Every structure is written in structure tokens, then in C-alpha cells.
Structure 1
Amino acid sequence: MTASSTSTPAAPSAPPLDPTDTSGHEQVVFCSDHASGLRAIIALHNTALGPGLGGTRFYPYDSEDEALADVLRLSRGMSYKNAMAGIPHGGGKAVIIGDPGSVKSPELLRAFGRFVESLGGRYVTACDVGTYSPDMDVVAETTAWATGRSLDKGGCGDSSILTAFGVFQGMRAAAQHVWGEPTLRGRRVGIAGVGKVGRILAGHLVDDGAHVVVTDVNADAVSALTATHPGIESVDDVAALVRGDLDVYAPCALGGALGDDTVDALKARIVCGGANNQLVTEGEGGTADRLVSRGITYCPDFLVNAGGVIQVSDELLGFDFDRAKRGATAIFEHTLEVLRTADEHGTSPAAAADHIAEKRMAAGSPTMWLPQR
């Protein structure tokens, strides 16, 4: 006789999320050019606010699926960044698969430009990891939709200048929100990563009267900065910086800077930095909520590091640095809006910023600060 069970079968578990699922995107283009060896993917996430704008990442991905997952994630992030920046652009991104040190060539970049051009202006490209202004100069030979070009080619040049400036504006806004004054004077600010953005940010903070402490895996970068600004302190590593007596922590290196251990160790009241994708976990109960529970004011990275995309967006109008700087200056007010909204609704600044960006995309009307052609 066979025994029977009267227990209710367990409900089937939800299938795992597929990072290569393109259903949330408007268009994904796979690009291949045999003659030059080009293998690339262009992703347009949302163009409700205008043509998708986002840089081209040149990276030796292990597989096409890995490249696809990255470009989908990055293009979605650009939709939110551009919406919060108030520029007339949606979210787009491109990745070129390969080691830029060995496979990058003028022929490959021109082939990539032809694919960008074939989209008829729906995607506007710029620099990212592995691509630089001289590369965009070559891409621009075959498309009208390449920005971040060299100054002598009519481009905007190094976008890290306004990226750092925008982070500084976000930090000033957070200081206003937390301490009642839009200045870091007398505050102790720790910067993790003093490459292009972190180095320029440190200069703004010194000029504002802050006490700056830095760390970087590249000892030469730290030495160069402290030689220029002898008052800047340095510590051995990020762990030492995070555990220190800081008022503000500024992650300006790699993503994933705010894991549980880091958040739990932080003494800073504010986190505001230039690194992308700082939160290790997202959504309810994730890193953003953990920061709130510890009384730490977090300035969403895609909000405060948008100065660079504002700079390259301005290039489409014939680059004017002062005009672009005015756009980056508005990051101060954008940050205040997010922090106040988060307080009013009892949510995290990350959730508040997402909500504001989604409302703008749904309405299809950007906050236009750029003059029209």
C-alpha cells in the first residue's frame, strides 16, 4: 500500500530575473563589422524626453551576454540620470566588445560611427570607460551624433570638469539640508578615488574651506594631489577612510562602494560622490534604506554626477562652457528637491529620485534649461 500525502504542494518559485531581457527597452541594436572586427551593442531604454544620450564603453567582456546585460543596465541608468539633469534626452548607451588596448582602431571606430548614424539621431554617443575625446573625433567622421569630442574639433573636451563641479553642487545642497548652510567650510570630507573627478572635486572643497582626506589605490595620484594641495591628508585605504571621523564621504572610484559593512562603519552624516552605481543592493530593504536607518543622507549618484552628461549635451548646440556650467549648477536645486521630497514622503533619497525621474519620463516633458536650435 502506498502512503499518500495531504500537504499542499509548494507554490512554484518565481523565475530568476534575466539581466539580458530586452523587453524594458525601446530598441537594442547588435552591430558587427567583419572588416574592422567591430562587435558592439547599442541600447535605447527610453526616449520620451528626447534622443537617448550616453557614452560608449569599450571593454573586454567575457561574453556577448555579459556585454548585453551591461548595456541594458547602463542605458536604463542614463534614462534616470538625464531625466533628473533636466536635459532634453532619454537614456541610451553603447558597448564595444574587446580590449581597447589591442583591437581599437580608426577603422573600427568609423564602423561604429556608421551604426550610430544609421539610427538617425535616436542615439547620441559620448566617451565612457575605454573611450576618450580623440576616439570621439574619429567616430564623428562617420556620424553627426558623437559628442565629447576634443576642444579643437568643436567639442566639449574633458567632461570630468563639470562632473566634479556637479558633485560639489550636490554636496553643498546636502550640507544645506543637513546643517542649514550650503558650504563645506570646516567640515571633514573623505574622498575615495582621486582620479579625474575626485582630484577636481578635492580642489573645489579646499577652495570652500573643507578639511579633505583622500585615498586611492594609485599612490602617484595621491602624491600628485597632495603636492598641489599640501593641506590634504591621505590614508592607506578605503576601510581606514570610512572608519575615520568624517562629516561627508565621497565615493569617486568604482561602483558598489556602499555595501552593508561600509554603511555600518560610516560615521559621516552625508554620502555624496561621483562614482556610478554606488548602492550594492537596490529596492525596499536595500542599501538606500539601510543608510536612512543610520541617519545618513545619501545623494543619489545619478543625480549628482550628471554634470558630465550636461556638458556633452551642450555640445550639440555648439559648446559653450558657461552655458553648460549653468546647467550643472542646477544640480544644487535638483538635489535639494530630492532630499526634501524624501523627507516629506518618509522614503529614501534614492527612491525619491527614481520617482521624480519616472514622473518626468511618463510626462514626456523635460525641464528644459538648454536653448533650442
Structure 2
Amino acid sequence: MEDGSDAFAADHEQVVFCHDPDSGLRAIIALHSTALGPGLGGTRFYPYPSTQAALADVLHLSRGMTYKNAVAGLDHGGGKAVIIGDPARDKTPELLRAYGRFVQSLGGRYVTACDVGTYVADMDVVAQTCDFVTGRSEADGGAGDSSVLTALGVFQGMRAAAAHRWGQPTLSGRRVGISGVGKVGHLLTDLLVTDGADVVIADVSPAALARVQSQHPQVIVAATTDQLVLADLDVYAPCALGGALTTEVVAGLKAQIVCGAANNQLANSTVADQLLARAITYAPDYLVNSGGVIQVADELRGFSFERARERTLGIFDATAAVLREADEENVAPSVAADRLAERRIAGVAPNERLFLPGRR
């Protein structure tokens, strides 16, 4: 496979292809590691151009969830799922229930939640045929939308990066550019405006931009994301899809800090070194955006918003620790965060690194 998915798949415990002709479901569930517990990660519903593209995405996302859950201190491994199709056209209750049956067939090795293209109401439908679903509505026994704590965690990571860079844990008076003001980005805007930041936004959706402007007329709208990344920013916050930090983007960045909600922001392995060489402080994406997974994991215990919120606030200290270690070891922050996750996983006995429901 030209995109390297074959090598990536070999790094995974289990990859399941799901097909239900009656509903039109085509999905892939990937479990990267269950060393720390059942794989936990959302379901992305997206119009991939090919099955190969969907496979490449789910493999990267599930690996990212292993590291995210480990760094967040959760007793969960990394899993992710993608449903291939246009959610506006192809999403039906029958398809979601069929998907739920496939998740159920894994017996609890994978626990799903919302992601791009799926929402709380969708998880309620999936839960009709599956016991291993989080991110459900409060009326259906869940915790509701996890975007609130995802945004809070990114804000805490940004505050920690600001303290590391400028000596003060605030964005007051700083210019922050947010690319993507959807589920999480618009909530992050609220937090930043309240903190006194000057915010510039970009999004492909005119409706998303209009919503932010209606709430915060002082926010500036960039014509495009390309224009945004070249602007005079103190902080750049990628909050849309992955791969936002390419070699070309980093070369043109004027921001001193990168901290956003998007998953898998580094387009390739050289970008982290490029950020380090340019002295741009990078707050690792899977560390700062873990508020959402902290919430859905808490849902499995009988959800307490205050308990989940308190744990999410800890992202400030976790980010500060990773940035300090990166400086001390003269490595990229993404490397320091990876090492933290890998130490947790290495602490599990080799014969216990495969989660078997009912055996732990």
C-alpha cells in the first residue's frame, strides 16, 4: 500500500471491516492497543474517496487514541471507527443500528463515542443495539456533548503553553488564530474572548463563522485558513481535521505557540523537528484535546460533570510537565508526550497487554 497503511495495520491488535448490505453500512473499526483496557475512541462518519483512504485515517486515529488515553491517565486503550459515507445523505437509523451490532460483536473490547459527523443523538441510536456506547444524551443515561470539556482542555493546554513561553498562564492581550469553529472551536473562542484574547477565525462553513460572529462581533474573520496561518498571531489553534501542520504551513507560521483541538496535527514525522528548530512551542494535540475522552470515560463510571471537569483541568499541569521535559531533554514536545504514554504501556506485564472482557 503506497500510503504505508500495511505497515501501520501491522502495528494494530485488530482491524475489523464491517459491511451490512441492507442498510448500506461500510465501516472499519481499528483497535491499536488494549494494554491499558478496552479501546475507547469515537466514530467518524465521513465521505472518504476510497476504502483505502478510510483505512489510513482510522489506523492513524486509533493509534492516536492509544497515546491520548495513556497520557490522560485513563484505563483505556486506543480504538477508533470510521463509517464511509456522507452523513448528510447516508446516515439512517437502520445504518447506525447495524453499526451498533458490529461494535457489540467485539464484546466490549471497543467502546465508541461521537466524532466528526456523529452526534449525541446518533449515539443514542447506536445504543439501541450496543452496550458499549458513550457520548449519549442525558435522557438516555449518558453525559451529553463532550465538546465542552474538549474545549476546556485545549484552553488549559494553551494557558500552560503561554506560561511556559511568556511566564503568565493567560492569553489576555494575545492574538489567537482558530482554524475551524465547529463543535469545539466555537467553545474555545468563548473561553479565549472571556480571557481577554484577540481572536481571528477561519472555517469553510459560512454558518459556523456567522454563529461565532453573532456571539462575539469583535472576532475577526480571515478569508481562508491559508491566510490565517500567515497572519501575525501569537497562537495558532488548528481545530478542524488532521494534518494541519505541514512543512509549508510551519515554514510560514508567525505564531510562537501551536495548540489546538484537531487530532493528528503533524502531517509527517519531520514537522515536529521543524517546529522545534523554529522555536515554536507545540502543545501535543492528543494531550490537550483529551477533555472529551475524559468525559466519555467518566460516563462509564456513572457520569459526574464536576469529576470529569476537575480531571480536565489537570491538562494544564500535564502540558506544563511535558513542555518542561521536552526542554530538559532537548526533544520535541510530541516526543516527550509519546515517551510518557509509552512508559505507562510498558508498565503493563506482556501477558496482560490484550484486553479480554471478563478477565480483568
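We did not get these values from a lab; they are worked out from the coordinates using the rules stated. As the structure is a prediction and not an experimental result, all values here were calculated from the model. Cβ atoms are built from the backbone, for glycine too; each structure is taken alone.
State the single structure among 1, 2 that was used to calculate Kirkwood radius over Cα pairs in Å, giving 21.4. The correct label is 1.
Can you tell which of 1, 2 yields 0.10 when FRET efficiency 1/(1 + (r/R0)^6) of positions 53 and 165 (r between Cβ atoms, R0 = 25 Å, to 0.05) is derived from it? Of the options listed, only 2 reproduces it. Among the shown structures 1, 2, from which was the value 31 of percent of Cα pairs over 27 Å apart, for residues 197-348 alone calculated? Value 31 for percent of Cα pairs over 27 Å apart, for residues 197-348 alone corresponds to 2 out of 1, 2.
When volume of the Cα convex hull per residue in Å³, for residues 205-268 alone is calculated, the result is 83; to which of the structures 1, 2 does this value belong? This value belongs to structure 1. Taking FRET efficiency 1/(1 + (r/R0)^6) of positions 93 and 181 (r between Cβ atoms, R0 = 35 Å, to 0.05) as the criterion, the largest value within structures 1, 2 is that of 2. Taking 1.0 as the value of distance in nm of label points 7 Å out along Cα→Cβ at positions 189 and 237 derived from one of the structures shown (1, 2), identify that structure. Structure 2 accounts for this read-out.
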